[in-house]
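What follows draws every value from the coordinates through simple rules; no lab data is involved. The structure presented is a predicted model; accordingly, all values stated were derived computationally and were not measured. Cβ atoms are built from the backbone, for glycine too; each structure is taken alone.
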Structure 1
Amino acid sequence: MQILRRLLHNNPNIVIATLLVVVILLAYSPVFTAGFVNYDDDLYVKNDPVVKDGLKTDGIIQCFTKPYEANWIPLTRLTYMVEHQLFGENSFIYHLNNLILHIANTLLLYFLLIKLTGARRRSAFVAGLFALHPLHVESVAWIAERKDVLSTLFWLLTIWMYSKWAAGKSWRTYGSVIIFFLIGLLAKPMLVTLPLTLLLLDYWPLRRWHCLASELGKNSAASRLIVEKIPLFALSAIGAVITFFAQRSDEAVASVEQFPLGIRLANAFVSYIAYIIKTILPVKLAVFYPYSIPPMWQVLGSILIISAITIGVWQIRKTAPYILFGWAWYLITLLPVIGLIQVGAQAMADRYTYVPLIGIFIAAVWGIRGLLNSIYLKTSKNWQRFALPIAIALLAVLAICTNVQARYWKDGFTLFEHTRLVTKNNALAEFNAGNAVRDKGDIETAIEYYKRAIKIDPNRIDAQNNLASAYFSLGMNEKAVEHYAIALRINPNDAAAQANMGTALASLGRFEEATSHLLQSLALNNKNPAAHNTLGVIYAQLGRIDDAIDQFNKAIALDPGKPEYLRNLVQAQMLKKNPPKQKK
């Protein structure tokens, strides 16, 4: 401990930065052997045609002009394109880059807090909490959450340039503020609240509000601070509108019928407190928390706690402005993802805390320092000699917890097996665990997972469809037809279920019914080469050779690399040239 104290005294910033990097690498070491998980990693990397094509002009343009999977995140997609161009689907590279971004965010947060406050030890502790808290594992270890760590980098850079501008009022520096903010929005639109956090910085630690208020009066000071940020608010508004329509276009935004406004408000209040509880006691962390109606006592209790904290921090704002800053930062930065506009079916998500917890950490660290100072001034005892070992012990515990949590991201099965065990009635976890074991060839076990998912949510069409496909792969074709029929009762316009039903019926020789389902599927989605191929096989069986050739050609046009489609086409063309002789 004495050696560490001496090093900290002589080269504090270098030592602290080095220690932060080392402990992050140790805590997150499991990600270096982790693969892709079957939850959005396939969508954003393995199955995104733009990413798979690498860095091409058309793909780059498409990133900026078209949303993908209900998200408009062009910069994030560009990073995937670069990685795929250079390294293919090497999961190590994607994980490494996520971790590098997290390290960069940690160091930037540390140096930013020193720049803003001059408090090195407290800045280091906040950076350590940010670096090592298990709630942040999801944002770092999940390849598909690149947008979290990437956008945060530009969030912090924007604040850095803003603090520089506030000190010198250079409009060139203000231009840098706008540019970094815009780049951050291109990575993830959650930055829409950033202008509000700059207003918080004006209050503390920059104290621009106090200076202007004493000079101009409170109203004029507030007006000036808001007006100077109008370009940033305008960018926020544009980003929010683009995101809303991107999510609406893919039907990702839940309707009021699915999640009534009252339920959303109740879940929002409960989630604000639930995140704090998980910050203090980070156990039973999961990649997906099922949405449920919270009991009234939780809602009322959460409202009471939030109100009490808000009133309390307001009362002490003059003596402890950092607590008001941290609490307001937490409330504001969580607002876009707290569920008032519900996207997806999750009640809450660990990844949503990546930026908001910075506020909680600042309020806690500065608040505890202020409290201890006020207590020990009365007793004349020196508490600071205990601070370093206690801080190191706490960070060590968090590092161990983070290491354990990172191990769950090894693969899809490990992740969702853990998730279903630490949550209740989690149909998505059962379903994705089933998909993971199915992909490993264990169809019988996959069936059991799908059955559990359906028991929790009988209307889960993807589970019904995959259960039917599992039965079909085992040769239990009648059973497959039974569950495809259930899937189609849930949603007759599901193109995949229609195509699968057609394939299953064809295997039973029920060609007319099969043809009907395949045609319905292709009417819904004519880009399915397998459906075209199956329909071609049926037409060939029925002697409709020209129709069969047409379907095989369509299948080949959509997927030229499939030998089966070419083989079927050649056989159909041979049948056309040499039709079988009819028996007399």
Structure 2
Amino acid sequence: MARAYAPSTSSRVLQIPEILDIMIGFLEQNEHPACALVCRQWSEIALDALWRLVDDLPRLFGILAPLTKQNASNALEFSRSLQADDWTRFNRYARRVRHLAYDESAGALAQSAFTEIATTRTSLEILPSLNALEWNAPLRASVMFMHRNVKRFIITVPPPLPLQASGIALPSFLQDVAARMPNMTHFDLRWLESASSHENELVTFFRALPKLRKITFPRYYFTSNIAQALSQGHENLAIIEFQYMDAQGCGEAQDIYQFAPTLTAGAFPALYDFSLACSLADMANFLTRPFGPSHLTMSYIHSYRLESPAEINKLVCAFRDTCPLLKELSILSAVDVTPARPQPGSNADVVTLETLRPLFGCANLISFEILHQHPLRLSFTDLDELARKWPSLERLILNSEPPDAGSAALTLRALLPFAAHCPRLRSLGLFIHASRLDIPTAYIEHGTDALTALPAFKEPILLSMGVSVIHEEDVEQVALFLSQVCPVGADLEAGVTWELMEDEAGHMDPEMAATIDARCEKWHRVREFLPLLTQLRKQESDRARMLESSLRELSTQHERLMAQAKAANLDVAKFKPAEDPSWSLSSVTHYLRGFVSRKHRRSSR
């Protein structure tokens, strides 16, 4: 009779489907087939992981029948007609697909293949478990994958000519989308045309999707009419945003020159994350008008024009008065990078602490970013006040990359208030002049003028230096200083994040571009030094703490042994030669240990 062995702990763990699913999920996709061959239980879980995301449509439909290239193009078509048995085999895998992403540039199926699929399928829903559809191809073929279970839709609208050639007009397509996917919660629109070209169709489309929770637009697409359509009838709409990436597209700024939607009671009841490209004045009016959004916790505003400090102040006052829950705020003004860019003519052109002071009334603010044409006029005292009033800050970017970057008033000392008073800070951006001649060696406490050691950041921090001034001879000393105030894991970045249109980038001041490149190269070298220096300082600090701990322990032992010797009426002083310089704490301790040990042995006899 064969001996039965109890399964090991690891074997029992691997029989739990949830744990097995997590483990297989960490593997690469090309490793999933091997897992599917282990046993029946593993097979089901591994196949689910293998087909959960399909970003290669030919790989999926190759299960139906072999695919071959057309003679006239590289598009793939079926080598034979599809049969019912093909669909029976396909359905075993089709039910596992949750996310379908198709980009015809990565491997296109011929239109004849889509036609064959549409006419021979044995069920209306080709992928019944699909909940996310991402499509970058002619629109008509995407319709066959739509059904009520799809919640996320990412659509790249082709240029006009391919759209006409596809045989479906955009209004009809949008009607199909709304009718076939009425439960959609996430919609991501990627389009290269202006919003005004199909604004009415988009308004009708959004009104037919009441369950939307998140919408992602190209820049300059959130017009007044679209805002009005989304303000009512969308009880769960929580996030409205735009993206900068090229694939997202970009509209025309003139479509939002007058952003003034008419709102009614109950507008945007769930909106908490709002990103908008419009003027700061229009955004301020949008917040303060009756029934404006009042539950915002995150907001990102990018203006299409150069904004004045007065407009910035008006906007921050509006946020303070209408959005008490605000946690994250980004205010970006357009910038002029041409040789004829404006220079500050007076104090009215420069942002100061008084411009931003209303934000001190936003008690929950943990992240703030501002971008302006000219450097902020902030003193060390201003920064100290800011750090003391915002101790919960986690991210702060104070215009670290102004186009007007000839000189900077702040020095490396500007980092110290935030290291001293903002223990949660993880990202800090300042425009400074980092010079070896202005490196602080101590920190002066505000109000007491007491000198203390340099404070250090509590969390691994990302320092955004932007276009800060630094020279060749300053690199090593700046890196040494930063290693004193930055913990292990800190990082540094430099450069610009300006979002310029193609014509703007083509007219960029070449002298300014050369200056920025030179500064970034030096900051990159500082970044290379920083990890090694911070690690060395940590090792030295750990070694010093160990020595201090050993000294304290030795001192404690000495005091205890002296007390024991005193209790034994032993006069230690008579054993110490007055003229012997080698007599030390350790020798006394060694002698006392021997004496106490001998005394213990005598008393135990």
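Taking relative contact order in percent (Cα under 8 Å, 6 or more apart) as the criterion, the top structure among 1, 2 is 1, with the largest value.
Computing Rg/Rh (Cα atoms, Kirkwood Rh) across structures 1, 2 gives 1.12 for structure 2. Computing distance in nm of label points 7 Å out along Cα→Cβ at positions 156 and 308 across structures 1, 2 gives 3.4 for structure 1.
One of 1, 2 was used to compute helix-only ellipticity at 222 nm (-39500 (n - 2.57) for each DSSP H run of 4 or more, over all residues; to 500), and the result was -11500. Which label is that? This value belongs to structure 2. Using distance in nm of label points 7 Å out along Cα→Cβ at positions 412 and 460 as the calculated read-out, with 1.4 as its value, let me know the right label among 1, 2. Comparing all candidates, it corresponds to 1.
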